[in-house]
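So, here's a batch of structures to check.
Each reported figure results from applying straightforward, stated rules to the coordinates on display, with no laboratory input. The structure presented is a predicted model; accordingly, all values stated were derived computationally and were not measured. Cβ atoms are built from the backbone, for glycine too; each structure is taken alone.
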Structure 1
Amino acid sequence: MRIVPLPRAFYEPSARVVAPELLGHWLIRRTPQGICGGPIVETEAYLQGDPACHAAPGLTARNRVMFGQPGHAYVYFIYGAHYCVNAVCQPVGSAEAVLIRAIEAEFGEPLLKKQRRAVSRHSLTNGPAKLCEAMAIDRSLDGTDLCEPRSSLLIALNPERAFFVKERGPLLTGTRIGITKAAELPLRFLLAQSPFVSRATGSSRRKS
């Protein structure tokens, strides 16, 4: 398996553009016990001027990574119990990000199962908090360079992405879930035939 991180230029557009383009590429976690992760199958975009975006109140100690260089990981703690991981987009100061909502458990499955107990293979990583638990992603990885080949956390090129997206498609857009502010915005992207998608939604539409 050859791991080639996506280049920083990939993350320079708006999160609205980057979010669907991340589908099919690999989220990879390096640990002392080995590599784990898999292809991304669900994302959500958070934008400038978006009341649901963590950057909306301005720069804070919690969200400072969002205001930095694109292609870094923004990891936050939620509900006093869970972590979520995002890829920072746009140039320095713009503060947009893509939430990784689900991946397929393709690499290092025994390690994923060791780190997260789940009733099924699909439920290992079919949600943002679930995948972080299974991949041992926490605030210690906040600010990690996703474009660095030796990073503990990175997003790598899937050379067969086009085939994967076609096989798991169609690629749908829909409204965001799990939030109350601006939940009606069509900024959630998913591969409809992947069994690892966190939740189906009736408001989805095929992305043209």
Structure 2
Amino acid sequence: MRAPRIIGKDICYHIRCQCNNKEFRFETDDDFCLYETVLSEYIKKYGFHLNNYTLMHTHVHLIITIINEFTIDRVMRSINQIFAHKYNLRKGRSGHLWLARYKSSVIDSDEYFLCCNRYLDRNATRAGIVSIPKDWQWGGFHFYAYGRPNNLITPSSTYLGLDDAQIGRQEKYRKFVEDAIPSDEIRDKEWIHSRWPKRKHR
């Protein structure tokens, strides 16, 4: 058994969805773009705030704030089902795309929010896909660190509180992510992994 998921309004979640068997299902730019298109569709439909995201070859990370009656379960069920359906049609395949349920943890402090964002924005760097965060385009780092327009993202109050000026916020966030040292990454990973739901055994 898993511990019950915390469901409600005005809750910010860190979400992780893993491809089945850790397969490389995000193979081409078209695959990444398809996922972003599905995100855009359901942001408009359900009205949640996407605060950040990163798309990897085998999994995705999302930071989502629920602001109305549409629960995180409904949001993620729709996104995962529709993306899998469209992906399978495009690839001429059938069968499961995602591994089991998505994982989620509640982001309940500014410190944890920034920790999760840095974890997301350094994901491709940790995986050895790119050497620096700005070289990975499938996520929100360029929005937060360089001001690149991204209609998917709603910045959180935590980010907006970094500085009164937009340029100041970008500089502080960029430094926070790009200048992370190994101990920062270890701490982020341990903190985040400790909050993932654990199975309860009878």
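Observations on the structure shown:
- Read-out FRET efficiency 1/(1 + (r/R0)^6) of positions 85 and 125 (r between Cβ atoms, R0 = 25 Å, to 0.05), computed value 0.20, structure in 1, 2: 2
- Answer label among 1, 2 for the case where mean count of other Cβ atoms within 10 Å over residues 5-12, calculated from the coordinates, equals 17.8: 1
- For 98 (volume of the Cα convex hull per residue in Å³, for residues 69-140 alone, calculated) the corresponding structure among 1, 2: 1
- Which entry (1, 2) yields the derived value -3500 for helix-only ellipticity at 222 nm (-39500 (n - 2.57) for each DSSP H run of 4 or more, over all residues; to 500): 1
- Of the structures 1, 2, the one that 3.3 was derived from, the read-out being distance in nm of label points 7 Å out along Cα→Cβ at positions 53 and 149: 1
- At a computed 40, 38, 34 (Cα extents along the principal axes in Å), which of 1, 2: 1
- Read-out P(r) over Cα pairs in 10 Å bins from 0, in percent, for residues 133-180 alone, computed value 19, 27, 44, 11, structure in 1, 2: 1
- Taking mean count of other Cβ atoms within 10 Å over residues 61-68 as the criterion, the top structure among 1, 2 is 2, with the largest value.
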